[in-house]
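Read-outs throughout are calculated quantities, based only on the coordinates presented, and are distinct from any laboratory measurement. Model, not experiment: these values are computed from the prediction. Cβ atoms are built from the backbone, for glycine too; each structure is taken alone.
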Structure I
Amino acid sequence: MLCAALGAVFLLPSVGAASRSDPSTTSTAASEIVAAIDAGHFREAEAAIAKVLSRPDITTEQRDALAFQRERMRRILLDFTLDADAVKARLRKQIPDLTDAEFAKWDHAGLLEKQVIDGRTLYFKRSPGNLFRLSAEARARRKEQTPFDDGPNEVLNDHHRAVRQAALAERSSSVLPRRESVTQILTVKADAVPAGEIVRAWIPYPRAIKGQQEDIRLVSSDPAGARIAPESAMQRTAYLEKKAVAGKPTEFSITYELTLYARYVDIDPAKVVRAPLTPELAPFVTERPPHIVFTDAMRAYSKRAVGDETNPYRIAQKLFAAVDTIPWAGAREYSTISNIGDYTLHAGHGDCGEQTLLLITLLRLNGIPARWQSGWIFSDGKYNNIHDWGQVYLAPYGWVPMDVTFGRLAAGANAMPGDDKLEWFYLGGLDAYRIAFNDDFSQPFVPAKTFFRSETVDSQRGEVEWKGGNLYFDQWDYDFRWHRVEKAEGAADTTR
């Protein structure tokens with residue numbers, strides 16, 4: 001299932017190497033503030049923030065990080081808006097005869113995400129809808145047994161079959177190229193910015209990735225003169241500026257073309273060996289706080305999943321299968337979560353980015369290089385959505401794709417010969433219906449933002465600010481449009 005909303009936390013810098021036992025240090029206060037917010041003690045955190053900000057020795061970086069913790073509390077309250085009665089009311093639209101006992105049972109089982117904030121129990125605004133994804137019992141009680149709006153490629157289909165067949169026939173891991181024209185639109189709501197002020201917008205833009213997406217050409221932008229981030233930007237964007245007009249939305253757009261390829265690597269497990277830890281691979285087997293941390297709970301989960309297996313591909317399969325059993329559910333904004341990998345492990349559910357960060361953490365814990373990728377997915381029909389996936393390094397094959405949210409592809413009632421070979425398609429393969437904007441998470445923009453980002457981890461919807469501060473997601477909208485085109489003769493990569 002896909003990310004319907006992607007939204008982790010701005011890493012609060014420490015001061016010096018002071019010990020946790022010294023409560024007078026700024027670093028200790030900072031970690032305690034983060035922990036207090038995670039525990040729902042907002043008044044306590046606010047008092048601590050004010051105390052630290054009053055110190056004369058605090059740096060600008062530390063001041064900004066503390067200011068973000070205030071912003072994080074505000075964002076959490078935008079996500080957790082429902083009391084128990086409101087959740088029941090929403091559930092009763094699908095389960096008219098819902099009983100208090102049923103609600104209490106599901107609530108006690110942790111199927112309705114909530115947080116106690118300063119003594120008040122507040123539920124995540126998407127928890128009523130998520131319940132039907134997390135509980136078969138609740139699904140069976142729904143008045144309308146309509147299928148979830150998931151992507152067509154989450155189910156084994158002719159596209160997967162064609163990708164594998166072409167890869168084997170052509171002896172290539174990049175096949176079935178398709179030329180797409182894409183328009184991305186970002187619209188700031190009327191009067192969100194005072195008239196005459198400059199609005200600054202960053203719209204995600206595809207990275208040039210050999211064998212995955214090539215020949216990227218900017219066709220047009222509104223306003224004209226979009227500044228495309230360099231190839232080195234791991235979270236690539238097109239930057240635009242426009243003046244706000246009173247009473248009117250401020251709209252930005254870019255249109256580009258690119259050639260997309262499906263990927264399939266025919267992996268022979270017997271040939272996979274432990275990759276040498278080169279300087280290039282070393283960063284991808286290490287921890288990367290705050291979201292990739294080898295906790296005791298992570299080690300225990302890994303041990304249960306992996307057992308005594310030593311083959312890197314088999315280990316990857318076991319971890320992929322384990323995370324694949326964690327059900328998808330719509331996520332709170334990532335900027336509000338202090339450790340996404342750990343959060344997903346304990347929540348018992350996760351969206352695509354949360355599942356991917358958990359899998360990356362587990363692979364790295366086992367010495368297998370893994371990294372992030374994300375962008376947009378779509379279909380030949382009307383379906384499109386933001387999405388996260390990743391890559392794993394398997395010697396001698398190199399970097400290969402992985403999409404644990406799409407997971408293992410089970411052969412259905414209309415199975416065809418060879419479908420059993422496609423079960424692990426998304427551990428080494430990728431459909432041709434996605435565009436990658438990002439090859440890493442939590443990376444700076446070019447040009448840089450002045451204020452906090454709305455999305456501190458991913459970059460798929462865009463970002464907006466003006467001299468008065470960042471514009472959060474409730475102040476603007478975004479859209480993604482696409483159509484298939486024929487590749488022009490002699491088309492060249494004009495991404496510079």
Structure II
Amino acid sequence: MLRLACWALAAFSLPALSQPLVVGSKRFTESYILGEIVSQSVVVAGQDRVRLKSGLGNTGILLSALLSGEIDLYPEYTGTITREILKTEQALSLEQINERLAPLGLQAGVLLGFDNSYVLAMRREQAQELQIKTISDLTKHPRLVPGLSHEFIGRKDGWKGLSEAYQLGGMSPRGLDHGLAYEAIVAKQIDVVDAYGTDSKLKRYGLTILQDDRRFFPTYEALLLYRADVPTKFPESWKIIQTLENKISQGMMLDLNTRVEIEGQTFAAVAQQFLLQQKTDQAQGTSSGVNSSDGQRVSTLQSFSRTLFAPDFWRLGAQHIFLVLFSLLLALVVGLPLGIVCFYWPRTGQAVLSVIGVIQTIPSLALLAFLISLFGLIGTIPAIVALFLYALLPIVQSTHAGFSEISSSMRQAATALGLGFRLRLFLIELPLARTMILSGINVAAVTSVGTATIAAFVGAGGFGERIAQGLALNNTSMLLAGAIPSATLALLIQGGFYIFERRLATSRR
């Protein structure tokens with residue numbers, strides 16, 4: 001039943017018009033920017049409708065989205081495709097990559113013009129003090145603490161393979177969000193950080209890149225990974241996208257990253273400036289880089305209120321409220337009967353409560369990853385199902401507790417009056433248990449508001465989008481611009497329930 005409801009929701013949400021070209025991106029600065037550049041280039045050319053799903057997560061989530069048709073293309077790197085998607089240690093040419101991708105219905109192409117290989121970096125003064133110049137030198141200092149992104153730790157072309165190649169098994173890495181790792185290394189909480197070759201913060205924080213003396217890291221040429229039918233399904237858009245080939249140099253990508261991470265510009269603004277500069281260069285017959293000091297620069301002193309009430313405020317708010325209310329409605333429809341079952345059939349109820357309780361212990365991102373695999377979808381469907389599952393426990397428990405507090409004499413009186421099970425349930429038991437049930441619904445609603453922020457990590461929107469961007473950029477203002485509206489919404493719901501319960505109490509007198 002639940003699965004049918006989810007598919008019905010998916011069908012209802014399909015647009016009546018022709019499907020748009022859907023561009024995805026990962027959850028780090030460079031991928032955000034490249035996603036904007038690709039989508040804006042098509043929009044500016046006035047071709048097919050485009051939908052951008054930014055910050056969807058790691059390679060696994062983006063690959064699932066491609067295979068399921070949730071997105072059509074996203075920026076990727078040759079090294080990631082060969083190691084993580086094709087599961088090979090071989091150095092493959094683009095032609096060989098596409099041969100192996102063909103059975104999956106995928107292709108790779110439109111080399112953007114720069115290489116963004118992984119690097120390891122340290123504080124310059126510490127590296128000089130310990131005389132560490134290469135990754136091999138780290139073996140002499142096993143007490144150093146690497147602070148690595150979770151994806152890097154789990155990847156074969158990341159820490160797993162690196163620690164084997166360089167015999168670094170004696171070191172104990174700490175998992176950190178990539179956007180927070182730089183602050184941690186500057187604060188001397190960690191000693192080594194993984195980074196990308198075009199990462200502007202390497203320069204900003206004066207970090208030293210350790211030489212990959214055993215040449216472990218493969219080449220990571222930036223390109224697009226796309227569904228094989230994209231060129232024929234969106235022919236005009238594809239022609240526009242192909243014009244991006246070799247248009248972004250190593251230095252230019254570093255400059256674009258710098259303007260977002262250091263100067264505080266938005267992903268969309270930086271992408272727009274890049275495309276305008278490309279148009280100007282074509283008109284002038286030149287290929288100059290982007291001028292980072294042009295008049296379109298966004299001031300780093302923007303007020304917090306401007307960030308908070310940005311144009312996306314109402315869109316994100318509507319998405320957040322929809323996720324909460326729809327999942328809460330599902331939880332109420334399922335949880336209320338389950339709570340009654342738990343009371344009248346204790347053995348069955350114990351099993352139900354145990355299962356629901358175990359679900360609560362599953363980390364939210366792990367549950368989302370499982371649901372994405374189960375439904376073959378990203379976005380709203382897995383997000384709503386996850387929120388529904390998390391909202392079940394307080395509703396089931398409060399319903400069970402409410403029914404347990406009704407005295408047996410009250411039930412006996414109802415039976416003596418000739419009331420059957422259904423009439424007794426609706427006329428006597430539910431009204432008496434109402435206060436306890438409302439308390440559980442209140443807890444479920446308030447908790448769902450906070451939990452709904454994870455929806456952004458699978459492209460379902462909501463204020464979590466700002467939190468994800470804030471983490472990627474280590475931008476406190478952006479984090480607060482997502483957290484404060486979410487907290488405010490939770491307080492409004494809490495207040496609404498309080499007023500509603502007071503009015504119910506007054507009406508009984």
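Taking Cα Rg over 2.2 N^0.38 Å as the quantity of interest, name the structure among I, II where it is greatest. The partial results should precede the final answer.
Working: I: 1.00; II: 1.14.
Going through I, II one by one, Cα Rg over 2.2 N^0.38 Å is largest in II.
Which structure, out of I, II, was mean count of other Cβ atoms within 10 Å over residues 60-67 calculated from, if the result is 15.6? It traces back to I. For which of the structures I, II does the calculation of mean count of other Cβ atoms within 10 Å over residues 28-35 return 18.5? Structure I accounts for this read-out.
Name the one structure among I, II that helix-only ellipticity at 222 nm (-39500 (n - 2.57) for each DSSP H run of 4 or more, over all residues; to 500) of -18000 was derived from. Could you put the intermediate results ahead of the total?
On the way: I: -8000; II: -18000.
Structure II accounts for this read-out.
Taking distance in nm of label points 7 Å out along Cα→Cβ at positions 44 and 348 for each of I, II, which is largest? With respect to distance in nm of label points 7 Å out along Cα→Cβ at positions 44 and 348, the highest-scoring structure among I, II is II.
Using the calculated result 0.75 for FRET efficiency 1/(1 + (r/R0)^6) of positions 396 and 444 (r between Cβ atoms, R0 = 41 Å, to 0.05), pick out the matching structure from I, II.
Numbers: I: 0.75; II: 1.00.
Of the options listed, only I reproduces it.
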